[in-house]
Structure 1
Amino acid sequence: EASDRFQQRAVQVLSSSATRDAFDLAREPAAVRDRYGRNTMGHSALLARRLVE
């Protein structure tokens, strides 16, 4: 029962428009993307920040 609720909640979170938007780094201004770096590490850090927000 409890695990079903957690699984349903996880699916809701992962399929939400807010989550999709968080993964869209093009929504960040170019200056912010430049500050983080346009490389794998910079993209990862920026994505992590967006997911936490």
Structure 2
Amino acid sequence: VMQVVREQIVRVLAMKPLTLDQLKVKLYSLSYSEILRLRHSERLNQDDFHSAPIM
């Protein structure tokens, strides 16, 4: 759980919110389930990228 919360904060800070209100809104919009979904899709993309080419 802590890793997901950390990732949530890192992702939101990368968006560079200008105010605390923007930060709060973005944190709420990037929920735990959304982080898990993003991780899953990134892992699938990475697997596709690193898999051996079909010849």
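All of the numbers you see were taken from the coordinates with simple rules; none came from a lab. Since this is a predicted model, take the numbers as computed values, not measurements. Cβ atoms are built from the backbone, for glycine too; each structure is taken alone.
Each of the structures 1, 2 was assessed by distance in nm of label points 7 Å out along Cα→Cβ at positions 5 and 37; the largest value belongs to 1. Structures 1, 2 were shown, and helix-only ellipticity at 222 nm (-39500 (n - 2.57) for each DSSP H run of 4 or more, over all residues; to 500) at -22000 was computed from 1.
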